[in-house]
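Below you'll find the structures, each written out as structure tokens.
What follows is calculated from the coordinates using simple rules that are stated; it is not laboratory data. Note that the structure is a prediction, hence the values are computed from the model and not measured. Cβ atoms are built from the backbone, for glycine too; each structure is taken alone.
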Structure 1
Amino acid sequence: MTQPSHTQTYKTRQELKEFWNSLAQKQFVGYIVVSDRPLQHILVQPDALPSWEAIHGAGQFEPGFIVEAALYEKDAHSIMIRQADNVWAISEVKWNGSPFQMQQDFICHEYLLSGKGSEKKAFFQEAWLPEKDPLCQNFEVLKPAWIAFVGFEKQGENK
């Protein structure tokens, strides 16, 4: 199985809207945190994303904005979106198969996600890659490269 590919981009609000709308035909599990309300967008089963207007409000004077989103398209694609200083960092991982079959290659994390009156165990995988470090006489050292959301625990499943 080939290793996943990773890209990191930065987008303005308008660019994020265009990117979000480009994902409309895909099915994801994940969560979306909006600035002006508690966690209310949790996709436990593969489903289409809520529309941009449903998240940000149509015609509001000061609409909320996506603070963080973690999305996973089964065996294909993970997307992490994080907002900082009016710019959104978008980290994308293309999986080339199931990330759970590659667990030995990554650090696996489990977090408890609470919202909408329920708790869900969320799974993430983190990659550390070797890079030459000038502070270590240019020897290769492992450095954190990316982290990707890979889904929720299924009902009755213990990982």
Structure 2
Amino acid sequence: MIATTVYKATMSKPSVIGLLLCAVTIAMIVVVIVRWKRSPAAWRVFFTLISAVLLICSISIVYTYIREYRSVFLPYKRGDYLEVDGVVRNYEKRTINQTHEQNDFEIDNVEFQLPGMSEYGYSLTESNGGIIREGMHLRIKYRFFRYENVILEIEIIEDDES
């Protein structure tokens, strides 16, 4: 048997939207602080509320990113993951809406779903260039996180024809 690694999880970068939200939040808080005394009360209340909402959203995004990093990526790098080896079965392509497709499959009774919700997991569906197909022999390293098995490494297993 020859195993070829075709995917390995790497350190994910924070999303552009998350970074922009954090930057806008900081800018709003700075504006509120700088203009506090020179502004009408209505302006202060309005911008304080907007700043509070943006701050809560930013904290939520940062918390989620750190939690996923500590729960998925770090344990994977330490070798703390589950592994399944077998043939892809019950491969199903489903169209959720005009722009979203989902692929479900299982290997040795372990279920996987593409795209997953994790920043660190393999997420390419067949229509987006994904490599997983019915009947392929794969070895997948994964971790369970938030209701799904996050695919962290994929190896294609081929028979040795020597």
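For relative contact order in percent (Cα under 8 Å, 6 or more apart), which structure out of 1, 2 has the highest calculated value? The partial results should precede the final answer.
Numbers: 1: 22; 2: 29.
That would be structure 2.
Okay, next question. Computing distance in nm of label points 7 Å out along Cα→Cβ at positions 22 and 38 for each of 1, 2, which one ends up highest? Display every interim value, and only then the final one.
Working: 1: 3.5; 2: 3.0.
Across 1, 2, distance in nm of label points 7 Å out along Cα→Cβ at positions 22 and 38 peaks for 1.
I have 81, 39, 23 for Cα extents along the principal axes in Å, calculated from one of the structures 1, 2. Which structure is it? List each step's numbers first, then the result.
On the way: 1: 55, 41, 26; 2: 81, 39, 23.
Derived from the structure labelled 2.
Can you rank 1, 2 by distance in nm of label points 7 Å out along Cα→Cβ at positions 94 and 126 and just name the one with the largest value? List each step's numbers first, then the result.
On the way: 1: 2.6; 2: 1.5.
With respect to distance in nm of label points 7 Å out along Cα→Cβ at positions 94 and 126, the highest-scoring structure among 1, 2 is 1.
Related question: Quick check on the output: -11000 is helix-only ellipticity at 222 nm (-39500 (n - 2.57) for each DSSP H run of 4 or more, over all residues; to 500), derived from one of 1, 2. Which one produced it?
Details: 1: -2500; 2: -11000.
Going through each structure in turn, the value belongs to 2.
Using FRET efficiency 1/(1 + (r/R0)^6) of positions 6 and 54 (r between Cβ atoms, R0 = 30 Å, to 0.05) for the comparison, can you identify which of 1, 2 gives the largest number?
1
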